[in-house]
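**Q** Dropping the structures in below, format is structure tokens.
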Structure 1
Amino acid sequence: MSVVEQVVAEVSAPRREQVAIVGGGASGVLTAFQLLAGSDDGLCVTVHEASGVLGRGIAYGTSDPRHLLNVRARHMSAYADVPSDLLDWALRAGRDPDPLGFLPRMEYAAYLQDTLADVADHRLTISAGRVDDIAPVPGGFEVRTRDRVTTAGTVVLAYGNQKPQELPGLAGLPSYIANPWDLAAIRALPGDATVVIVGTGLTAIDTAITLLEDEPRRRAVMVSRHGLLPHSHIEQQSTAWVSEVPDGPLTADGVAALVRAQVEAARAHGVDWRNVVDGLRPQTQSIWRRLDLDERRRFLAAHARDWEVRRHRMAPEVADRIDGYRRDGRLEVRGGGLAERDVEAADAVVNCTGPLTDISRSDDPLLRALQERGLVVPDPLLLGLDSTPAGEVLGADGAVVPGLYAVGPPRKGTLWESTAIPEIRSQAAEVARMVLTRTNV
């Protein structure tokens, strides 16, 4: 009998008031916060985080203070009903309390940690170690790591974004950096290195800053299929722009035409297109759910990237750095994808293609185990796992798996807008309400 099998044989039955959260990044911390803040002494919450350190995850785990949030501080509160909370924390902690500013990502991790600490007590346990399997048992689940097994009546999957998909033919090469957040590997490159950055999104932008800012002789070539960089935020305009979305069925092309028409109408009134995009944000999930599956596919094929470079924008300071690198000839941005000549001419290649969303192709042991057990399946668009709009996970039989929920990026296929703090905090609150009702504590 293996060690894990022996532990399984000795583990106690799950109790209704035990809740396990898998993942200790923003999604997991905000879910734990909502559960602890909304319950009495009877609840037990365990956050399973491989690193043992909460609040960081991929988004906020950077050690480079030049990596900034891409949302203004006044919109990043952990409390939907207390929008000033992050600003109040920044003032207390000696950080910049500018509501229109963009804090360093690493400081936001500290904010999440302090926010959870405000409600943490004997009800909270932090379990360091990667969860490799979750097995259904009478009354709940067994949560299995390499060296321990615990039980829970409810499990919340808050594992965040997956690592990028491997680039064909590059795995194992000494010049290949598969993890764009391995800043030590990027900083260790030669001071005169020429580096190919595969991808042109926000992760690629942060990689370019770490690579180029401290070594003026380095050069980078940023490549993607489309060659589009995120747009920049500008000075905040006070004029709001609310777009009226028509009733009835929607099409992807129709939504795109609506956005273009609203941008033109706003321009005629001296209002920037960014106000139109931001004004549509509260309606984005509703619009997505009103598109049938074929129309969602059409949106992904024809319009998604144009939307994303406008929706997920760079902080002005970040955009200024990128413009400077390009102006000085140190950064080139190209479309057409990665070419063999790019690899041959480079001292290193960094994979910044974005998170792998198709869980059927993931090598993550937990996601593989959950799929083998039929507890999760990919959503039809392969953007995450299948779930109800409220966050209940759907199994291989298409039915809700009792007691299994998801928060954050795994729900992108269901909601589309599911990766930013304003949406994640709302999801965390909604899932917490369902869990507390289920546990009756």
Structure 2
Amino acid sequence: MGRTMDSATAAELTAADLRHHWHPYTDMAAYAKSPLFIERGSGVHVYDTAGRSYIDAISGLWNVNVGHGRQEIVDAVADQLRTMAYQPLNGRSHPSAARLAARLASVLPDPLNRVFFATGGAEAVETAIKIVRAYWLHQGQPRRTTVIGLTNGWHGCSLGALAASGIAEERTGFEPVAGGFASLTVPYSAMIASEPTGAAHPAAEALEALIEQEGADTVAAFIGEPIQGLGGMVVPSREFWSAIAQVCRRHGVLLIADEVAMGFGRTGAMFSAAHYDLRPDVVTCAKGITGGYLPLSATVVSDTVYAPFAEPGRSLSHGYTWGGHPASCAAALATLDIIEREGLCARAATVGAKILHGLRAGLKDCAVVREVRGQGLAIGVHLRAHPADPDPSGIAGRLCHRLRDRGVLVRPVGAGDVLPLMPPLTIDDGLSGQLVEEYCTVIREYEKSARSEEN
């Protein structure tokens, strides 16, 4: 596909962008040396203003699950906007919100039946935090306010969600974070352990100790991503989540499953908690809910958690202007239609398994690869710097730049040492094989160049 924007216009827009636009999570000085202006997308590809195509190996920002340029979603949004542009949800409703709430309840396990809309993942987590604290207040246990998260968990960059997260680098420059949170440290080896070691799983022992330290009557909830994204594409064992859930039940601690990044087919199931038979009390979801076409998120709670808020004279004093926007809800309904009609959950499982196999075979015995891991189309290559590398930090970031040069867009996760692969769920076998080849090539080339430096 060729250029659609003339070079003069592209240069003018790039200059305006560099002059006025402050990009999130971006070293602006470095970006100015090599700006990238994406103009359009189609399927699993995006195109810059020079007409060059890239495979979107990160699905936008983990949200373009059904691919770019889906006319069905565009039409649904346009139809909704022609009918009604906006209605708030405090004290009223609109058809798209009602339909979507019922649809989400139908794809989540009972008794997750009550849906609260916001616009992004961090807002969904903030909503969950407020709900669990208010729930315990209504239950006559006002001391239950502490929310426990994992030290390598990620729940968003707003202050409450950041406090629930444990990735230290994300907090730098923004501390002190909000109080009322505690962080559970579980080594990676324990998170993936398939068999308990000794009388209890180490995760259970660690959580029991932390709850005792905080005081069981002060802990409101435990929040975790069933499968971790930003923390390094970590796929815990069933035993890990079974141990966590059992401890939570024993102490009456509510369980929040953060499905913001992994929901809506990404892992080969509609929600990643299904891989563990988890029955959370609260689920947060966003990103793939609209396929990336418009902002939307949802916090879904069980009937039990909702019950005290349904009593006469009570309400949840919380909400967002754009939460549950009619056009966003219409986009979400169309996205869910596509996921179900095209069998994208099963497709993610099948194609993801082929990619995992291909990467493991292509990177076998590669000295700079620690592990290739993943579930469905949420895959990561965990790297180690070569001993001869003069700049061992941020290895995945440097390889992302090499992939960009080869027509693949992706961004690093983990401690800058995990190269993720999360393309749209619509990717075909040919392009998935091309991605495997490109990843293996840049990683092998890095290994080879480091060795040559050593010699």
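**Q** Any idea which of 1, 2 comes out highest on distance in nm of label points 7 Å out along Cα→Cβ at positions 67 and 403? Don't jump to the answer; show the numbers that get you there.
**A** Values: 1: 3.6; 2: 2.0.
Going through 1, 2 one by one, distance in nm of label points 7 Å out along Cα→Cβ at positions 67 and 403 peaks for structure 1.
**Q** Looking at structures 1, 2, which one was helix-only ellipticity at 222 nm (-39500 (n - 2.57) for each DSSP H run of 4 or more, over all residues; to 500) calculated from, given that it came out as -12500?
**A** On the way: 1: -10500; 2: -12500.
Answer for the origin of the read-out: 2.
**Q** Something else: Once FRET efficiency 1/(1 + (r/R0)^6) of positions 291 and 323 (r between Cβ atoms, R0 = 25 Å, to 0.05) is calculated for all of 1, 2, which comes out largest? Kindly include the intermediate steps, with their values, before the conclusion.
**A** Details: 1: 0.10; 2: 0.85.
Of structures 1, 2, the maximum of FRET efficiency 1/(1 + (r/R0)^6) of positions 291 and 323 (r between Cβ atoms, R0 = 25 Å, to 0.05) occurs in 2.
**Q** Taking mean count of other Cβ atoms within 10 Å over residues 27-34 for each of 1, 2, which is largest?
**A** On the way: 1: 28.4; 2: 10.0.
By mean count of other Cβ atoms within 10 Å over residues 27-34, the leading structure of 1, 2 is 1.
**Q** Tell me which of 1, 2 gives 3.9 when you compute distance in nm of label points 7 Å out along Cα→Cβ at positions 195 and 275. Let's see the in-between values first.
**A** Details: 1: 3.9; 2: 2.2.
Going label by label, the one that fits is 1.
**Q** Kindly point out which one of 1, 2 the value 22.0 was derived from, the read-out being mean count of other Cβ atoms within 10 Å over residues 155-162.
**A** Details: 1: 26.8; 2: 22.0.
Matching structure: 2.
**Q** With FRET efficiency 1/(1 + (r/R0)^6) of positions 147 and 339 (r between Cβ atoms, R0 = 25 Å, to 0.05) coming out at 0.05, pick the structure among 1, 2 it was computed from.
**A** Values: 1: 0.05; 2: 0.25.
Traced to structure 1.
None of the figures in this text is laboratory data; all of them are computed from the coordinates on show. None of these values were measured; they are calculated from a predicted model. Cβ atoms are built from the backbone, for glycine too; each structure is taken alone.
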